[in-house]
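Structures are listed in the sections that come next.
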Structure P
Amino acid sequence: MTTLAAFLVQQPLLALFLVIASGYALGAVNLKGLSLGVGAVLFTGLFLGAVTPAAQPPPLVGTLGLVMFLYGLGVQFGAEFVAGFTSSQGRRYNLVAGLALLAAGAVTLAVRAAMDVSYALAAGLFAGAGTNSATMQAALEAAGNSDPVVGYSVAYPFGIVGAILCMHAMRLVVKPTMDQTRRAGLATLEVAVRSADIVGRPVNEVAARLPRAVRILVVRQGDENRHPTPDLILEPDAVLLLSSDDPAAIESARRQLGERAAGRVVADRSQLDLLYVFVSRPLLAGRRVENLELPDGVGATITHVQRGDAPLLVTPELTLELGDRVGLLTDRRAFGGVREFFGDSIRGTTEFSYVSLGTGMVLGVLLGITPFPVPMIGTFKLGIAGATLLVALVLGKLGRTGPLTWTMPLSANLTLRNFGLSVFLAQVGMSSGSSFVQVVVQGGPVFLLAGAAVLFALALTPLLLGHYVMRVPFDDLLGITAGVTGQPAILAYAYRMVPSDRVEVCYAMIHPTATILKIVMAQLLVAAGQGG
């Protein structure tokens, strides 16, 4: 062991990747549906850091990894972040999350006073209960010592397990009856026009009368499938192919129009056929569907867009991103032109602009190191973690600025984020191994109970408040709780419990805001200790 430790001291880069590899192996161990995932990298780093503390890589390595992770997170969820403040539902749900964080902050202060530990260590407990690495980094920057890492490491495991247990217990108590229509994904339906109030009207007028979640994809009349051009007049017995992510809405449209006519549109592919293409042309990234200009002479109707594993309902305002898989109805003779227009390159879906990436990170770091005057506190810095996330969220919402495309393909984004987070967790774990062992030996069980108390405040507040006071639907409630607690493993469990798209939507709406609030609260905790 002594020989190996001496060798790793001479090869810190090797030690870093050894921690990452062994951490992922440990994180893959599944105990009845529970696993640590990437979080296990922190614990293998703590182990190696305790055995051979001199093998740790420079702190800059960890900071770089965190910036990569937060930038990728921000540009992916920028639109959802803005929706959390611009929609009434988003504001309600973020209010629930904010109250949960206030409750967790209050419990953290109470625990700190009872245990008589440093505010920096309490900030680490707060970050670990919320399973948020960016919060830990913000506390590290503010404290200037490793106390936040110790608190984080002790509280992190129960931050995952405890949140899942709270969700499971809530389900047993509430026994929700889920509306199956909330998790059906995209649905299509062929409807023959029978209503006298619809016949003779143009497509654009008919579309305006249908529920907002319903789109007309194809019009079949005169034994011919046609694109639903706005001025096309509907004849008696015309068949419409409808699409929606809400089966209740599509059934309502059917009652307005006439009766089902299964197979009459999709059985005929002589005029229109279905084509799938990848968006890999950089000029299309950040462009709305309504602003697409197909090549002259090419008519096509976009039926749906798939981003990662999620099918998206196509609306005029939907913005395309590199890596999207687009389904279109068009003439087979136009397939070549459509493929060329979108790019349709699998390799292209993994590439992104390093100019945009570098520019975005520069803006985030500059904002993070800039001091801002705050009354009664002095100066306040967002920190590199919080500022990078905030800048990335704004850029993700913008999508494109002139020639710069801020978003990136989902596959490339996930790779960037996972690698960055792995490097960050490995570095901070290796740098904190010795102090972690010392604190755990002195008062391990007490710290575990403290972390559990903070977690229960964080997870139970949205579950109880959302269900009994605000009457939030149960799948939305799971998404809010997963978003405020943060760890992707919690989201995965919530989705397995209730496989509703709303779980992921609400997670994306809450998680960025909760992360920013956690970062600010951790810094305020540390500042309170320094002020005292």
Structure Q
Amino acid sequence: MKDGKRILLSGDEAIALAALDAGVALGTGYPGTPSTEILEHFSKIGGHAQWAPNEKVALEVAIGVAYANARALVTMKHVGLNVAADGFFTVAYTGVNGGLVLVSADDPGMASSQNEQDNRRYAVAAGVPMLEPSDSQEAYEFTLRAFEISERWQIPVLLRVTTRVCHSKTLVVRRDKPLSAPSPFFEHNRKGRVMIPSNARPAHRRLRAKLAEIAAFSESSDLNFETTPGANTDLGIVTSGISYQHSLEAAPDAGMLKLGLSYPLPIEKIRAFAARYKKCVVVEEGDPYIQDTLLAAGIKVVPRDEEFRFGELNVARVRCLLSGKDYTSPATPPGKPPALCTGCPHREVFSLLRDWDCIVSGDIGCYSLGVLPPFEAMDTCVCMGASIGTGLGLRHALPEKEAKRVVSVIGDSTFLHSGLTGIVEMVYNPPSTGHVVLILDNGTTAMTGLQEHPGTGRLLNGAPAAKVLPEDIVRAMGVELVGVCDPSADKEGFARHLRAYLDSGKLAVLIARHPCILSLAKQKKTSTGNTNG
């Protein structure tokens, strides 16, 4: 990785390299595809990176770093920003001293997600400037520019990437000179940092004034540039992110305005661009965020068909979008559906829940595959941590005989992420039939690539750490029955525990503990030094 040399990097790796070159004091986040590799690579190349219990905590820690005049990078997938939204909105009011960049890795097409929300809406709602890279070079450069913008206006910046940018590899040229790291310090600014109403009202006005300045900057910034138009003056395209790459291939002769700083939008620049073409089309993945904004501003663009809101764009879809033709998705090739690993300890649990015809309130993780054959033993899955609250709601509402069949199932990492408040709710507002929570503890964050968490006893880089045990937490919270059992080594014992808890009518937590076999293999490689990071 020498200066001036071209390096083949994924978008995630490019962001990590930029964080290193920006002198980031701390990179923090919660693992989630497609963002996970950013912090893993940042740690591998020498950065200080750590996994937080959840995205909200990660952002709060990063805010503290930025208040201390140091630079912080926060990474998460799109739904993670829902968890971090409370702090995200308010830190826009307080501002920061050091640069604060939050990476939202969106997942159009839901390759590994429960929804395909478009987090560009968050930038508008929170009043936070947003950059959208279209390849690895821009992922590197825009990360550095995001820190520069953040410190110039003392405001957090949203770096919005998507699955295709995160995981595709393109060439990157590193800056000759990295950003000089600021010296951390703290100064009292209670009116600016303590958001009681009397301080928040003027803070909101300061935020809007900053955004007005950034909007003016956007009009002339090189982050928003126009490609040299070809012979075709009939078609102009306004685009951003990965959609720019698809548009280049789909319509090489069209005039094109590529938006890198996509909030605040350079409205007058776009207005002048659109006026030069007989037809102007917005090509964007996900929600019609840019299109709707331009139409509201009176800029004449051709509205796209609603079908293009769903899934990822590609060159063929963009050609159809530009021509107004319907797009027919190719048939999905036959293949083996996802399934729990052959040696997965969760298999015994779901077999038992299926055979006993339990009503299973499920959660996010590899165990969500329990909904598929041969188990078909999961009835709900909404978001991280929802299994406990949803299960309690079912218990409160269902007739007694059915209520006693309800079980909440949650993983160890998910429990520490957002399951604790569900236990508090269970103890505070217990259903008349009691409730049973199953914590499937396989000692890793399996679904996103076997990352560490507070319950594994290891840090992001594999170093030893304090180990947080779920059984200690739930006992301290006041749960009446708490048990730990290995469903693989002691099937009959696990079944006895679960049956006794279901029949008890009390509040119970049963921890099914058996290590993930893939995690054990990863740990062995790490301990022998045979690892790719």
* Computing helix-only ellipticity at 222 nm (-39500 (n - 2.57) for each DSSP H run of 4 or more, over all residues; to 500) gives -12000 for which of P, Q? -> Q
* relative contact order in percent (Cα under 8 Å, 6 or more apart) - highest-scoring structure of P, Q -> P
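A value of 0.05 was computed for FRET efficiency 1/(1 + (r/R0)^6) of positions 140 and 332 (r between Cβ atoms, R0 = 35 Å, to 0.05); which of P, Q is the source structure?
Label of the originating structure: P.
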* Structure fact -> If you rank structures P, Q by distance in nm of label points 7 Å out along Cα→Cβ at positions 20 and 84, the highest one is P
* Origin of the value 27.6, where mean count of other Cβ atoms within 10 Å over residues 156-163 was derived from one of P, Q -> Q
* To do: State the single structure among P, Q that was used to calculate distance in nm of label points 7 Å out along Cα→Cβ at positions 292 and 412, giving 2.0.
  => P
* Rg and Dmax of the Cα atoms in Å derived as 26.2, 88 - corresponding label from P, Q -> P
* Among P, Q, structure where log10 I(q)/I(0) by the Debye sum over Cα atoms at q = 0.14 Å⁻¹, for residues 268-467 alone as derived comes to -0.88 -> Q
* Structure fact -> Candidates P, Q; FRET efficiency 1/(1 + (r/R0)^6) of positions 188 and 420 (r between Cβ atoms, R0 = 41 Å, to 0.05) computed = 0.80; producing structure is Q
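Any read-out appearing in this document is the output of simple, stated calculations on the displayed coordinates, not a laboratory observation. Predicted model, so just to flag it, every value in this text is computed and none were measured. Cβ atoms are built from the backbone, for glycine too; each structure is taken alone.
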